[in-house]
1. Going by Kirkwood radius over Cα pairs in Å, which of structures P, Q comes out largest?
2. To which of P, Q does the computed value -11500 (helix-only ellipticity at 222 nm (-39500 (n - 2.57) for each DSSP H run of 4 or more, over all residues; to 500)) belong?
3. Comparing structures P, Q by mean count of other Cβ atoms within 10 Å over residues 38-45, which one has the largest value?
4. If relative contact order in percent (Cα under 8 Å, 6 or more apart) comes out at 9 when worked out from the coordinates, which of P, Q was used?
5. On distance in nm of label points 7 Å out along Cα→Cβ at positions 110 and 550, which of the structures labelled P, Q is highest?
6. Check the numbers for distance in nm of label points 7 Å out along Cα→Cβ at positions 102 and 422 across P, Q and tell me which is largest.
7. If log10 I(q)/I(0) by the Debye sum over Cα atoms at q = 0.16, 0.18, 0.20, 0.32 Å⁻¹, for residues 158-205 alone computes to -0.63, -0.69, -0.74, -1.02, which of P, Q did it come from?
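All of the numbers you see were taken from the coordinates with simple rules; none came from a lab. Every value quoted in this text rests on a predicted model; they were computed, and no experiment measured them. Cβ atoms are built from the backbone, for glycine too; each structure is taken alone.
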Structure P
Amino acid sequence: MGQFPDDAPTTLRAVTLFSGQLTVDQLVDRYRLQCQPVRDLIVDYLAERRPALDYATFEDLARVLALHFWKNLEDLQPGIDLLHLDRGLIAAWKERLRTKVTRRRLPDGRMVEVSSPRASYAALLGWVRAFYLDIAQWALEDPARWGPWAAPSPVSSTEITYKKDITRRKARMDQRTRERLPMLPTLIRTAEERLHAARIRLAALRAAGGGDSFAVLVETFVKASRANRLDSSGSSCAFDESGSRRNLVQDEHRAFWGWAAIEFLRHTGVRIEEMLETSHHSITQYTLPVTGELIPLLQIAPSKTDEERLLVISPELADVLSAVVSRVRGTDGAVPLIPFYDSLEKVWNAPAPLLFQWTSGGQRRAVSGNTIRKAINEALLASGLTDASGRPLTHTPHDFRRLFTTEAIMNGMPPHIAQLLLGHKDINTTMGYKAVYPEEAITGHRAFIARRRALRPSEEYRTPTDEEWSEFLGHFERRKVALGDCGRAYGTSCQHEHSCVRCPVLRLDPVQRPRLEEIRDNLNARIAEAEREGWLGEAEGLRVSLAAAEGKLTQLDERTRRAATINLGMPTFLDIAGRTATLPSARPGVC
């Protein structure tokens, strides 16, 4: 209608729900602090810290200082106006901060308040200690502004040791992972079944006329008679046997995006905000320079660490991406451009061909994180899975990141490779995501005991039989091989599958040098053929054998040269190279 300027948001929803970043004054004034000088001090402090922080961290800092620190002090001691706190007030504030009160709804509908220990207690103390120390430091640089507020910190350095908190969090997260990893196949199967059932119901709904009754999947529905103005094919709602109204279109939407999110998260291990920001442009490919083979890649946009990374698209992930692209593609074949609201930075990003988008309320919108969480938990509820306490199992999108890490490392992926895939700057962070299983320690200990018993069996002290003695003597007869003698110990199997060229225990016979040279020349010819035909795996294995053959020839030459050398009774460099010299002590009488 032309009532708003061109740069106005497209909908009122963008104004009411996604209002953008708040100013420093707005963040602090949400908590209605009574002491105006301290309120102004907190505002000035936050303004100084703002350039070095992202908005999510900045908002958390404002909440800690304004609500958890000063608002709590005003509740405990009304009229307080100084940062210099007495010991009694400090103790009361810390005791209040240790617990948090949450409101929960009981099965009968009543609301109750439940107190529980605050997991972030040490982190909150750390913010407050940094507040006091920063003011003390700034007071030296600008005494007129910060000097009057310099005061002893109510939090000592010994109170904010995070080692115990990190250990407890690690144990808690490992328990979540151990509890959920075995149930992942059931969740995947349930998500697929829910999507298949939702599509069957939706097809039956669209085939029925307005007000008609139709049966599908042992359920009977009555289609709403009035068509939805947003759905040209007719009403998207139907009444089930109990008379409840169900939107089967929205049910199919949530079933699809729940399935897509579960598959995407478990195959990539990305954060939920990285998944929601994935666009059609994120799907790229790389051409191997030698073979020309195309490798599909998924580009993950910078998120928490502001570093982008590339992931190889597996065949399973390719099927999911194909289904998503086919669903969101428009009639013109292109993926529509959708603006995306960054819930952490509280800003609108430029329109992009996002993969996670759907039609809701007559508009193309980006799928929100709350929708994904709801869809995942709906699939969990339908699976009937429960936790150790018997309650329905719940999942957060970040749980799949831990499941991905644990499964990858347990299946042989090196931790430093997993670190690159997850985008961690510290490998210790990656190992913190990997759950520790008691079975690993138990299996390792039992394997050690088994090896020790196998190396020293009790039967070795008895008198050997004639058959055992013959077998022992025959072992030395069988040590003769084409290139020399095998030095393998009695009773052990060949670790190199009789590939003697690679074996370190092969004792070469100098007479067999022409045979070894013939093997070396043959390996060079086979490597050339493999490189010419593009058999890169074959060429790599042959190079290992070639390096071993050349090493054997070098050893044989060294033995021949030593045998031809006349020993004069003086030690050679090779004889003394491994020794260490003992330097005389600087103190007399000490050797």
Structure Q
Amino acid sequence: MVKVVERSYEPEFQANLVASGIHPALARVLAARGIAQASQLESSLTGLIAPEKLTNAVEVAKLLADAIAQNKSLLVIGDYDADGATATAVAMRGLRSMGAKVDFLVPNRFEYGYGLTPEIVALAATRKPDIIITVDNGIASVEGVDAANKLGIAVLVTDHHLPADTKPDAACIVNPNQHGCDFPSKNLAGVGVIFYVMLALRAELRTRGAYVDKPEPNLTELLDIVALGTVADLVKLDENNRILVDQGLRRIRAAKGCPAIRALLKVAGRNPALVTAQDLGFSVGPRLNAAGRLDDMSIGIHCLLTDNEDEAQQMAQKLHEMNATRRDIQSDMQDAAMIALDDIDASERFTISLYDTNWHQGVIGILASRIKELHHRPVVAFANAGDGILKGSARSIAGLHLRDALDLLSKKQPDLLLRFGGHAMAAGLSIREADFNVFNSSFEAVVAGLLTPADLESVVEVDGALDAIDMGWDMAAAIERQVWGQGFPQPMFQDEFKVLEQRIVGEKHLKLTLGKNRQRFDAIFFQQQDFLPENISAVYQLQTNQYNGKQSVQLALKHWQPAI
């Protein structure tokens, strides 16, 4: 059952925004997202929180400045997702621009798993680094840091994941979510954290006189990569993150972004001059992620690092092909999951845990997301990792902090989870294959104690109705000029329409013409093959559409029910 709820807003906020020249309908949308003044929408870099407010950013900058001065060998160790890849690229580009001797290593998820493990440290040691810098990982790598310390390799941790009770014995840790850090934004992605470290490093080198007789590196050149990682990792787009994303989008639109992002947009059929945050999240991010899901993220990182347009295009094409393969694998897995769910009454459960011996480790996270969307319950999908071990990827719903739930489970049954980590909405874990049924029942029991049946009701939040006169190009374009994403959702409206025309396109999508107040609107309903009745109440997004030089407005339907 889907419940449609209209977002509430402060009329005073809306009035303030209207007085600043913002259209009343858009002002209502922004007010419902906590925007009280137009100044909160400013995207100037001067509005960024200062790097020195990020705990240990100044300290790690001093350590890195010393390392550069002493020509020490640095090794960046990233993660195999889009945030990890972009964070690695920002670290590499930033450090090289400031004279560092630096290389990178990214774990293959199928061989080494996630994070700075002792096995990865052993592999890193063959490169003979003086210092390891983790990006988008490391806060939970207690054993890995200990292994590095025993080899005489200092470790600098930069991460954004939630810490465990025990922190690693690193030379320095920069993480807005570590205990004692009062950085005002807790929502930086891993790429955002390392960007802040680069800002602090440049400031430190400036105080040491490094740029007296030469120009400073322009770190704004990294912002398109920062924007990609921030959007792809689904961190909350608070004011600070919206500045980072907006500035990155501006660079891409102005053709000042790196060749990789332009190439990835091209293979995805997107126009860089019109790029939005949604394009980064739904078109570029999945293609970059495909490398880490199916093979090795190194190709994605090399793509982000090259300044050669032809090389970037070749690698982007390979990533595009990998993503197509990933989609095929995902489709097969989803078919198998649907069959398995036939034997489970999901409506009687608080959680869904699934395992198939044929499932691909790199795609179970997407599968968990899809099943969660269908049933609005926390979902864990497992794949066989060999040696009697299952690797799981979990996705949650509002109301359940996933990592906290797994932590509670680990305390109740200390021998069940071999390892786990993650966020409120997503997590990874490992269990023994023999323990799958125990996990299934135990996780269900833990979550049942944390949620109520009301939490399992799917809620679609809308921003009310739009007057027909406001459903035009200017409003659609004004909406698309804003940065929308996690925690700052793209507006959805609800109105009653008459279905004038409808047909299937692309074998699985519904193309419609809708009528309202004697006006006609083009509409698209993706993944909808059943025709709609003549009169509907529809939830939709207002979008611009440009094709063959023609500009039009399109309604993207998200949900419908019969008009009352």
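1. Going through P, Q one by one, Kirkwood radius over Cα pairs in Å is largest in P.
2. Q
3. Between P, Q, the highest calculated value is found for P.
4. P
5. By distance in nm of label points 7 Å out along Cα→Cβ at positions 110 and 550, the leading structure of P, Q is P.
6. Once distance in nm of label points 7 Å out along Cα→Cβ at positions 102 and 422 is tallied for P, Q, the winner is Q.
7. The read-out comes from structure P.
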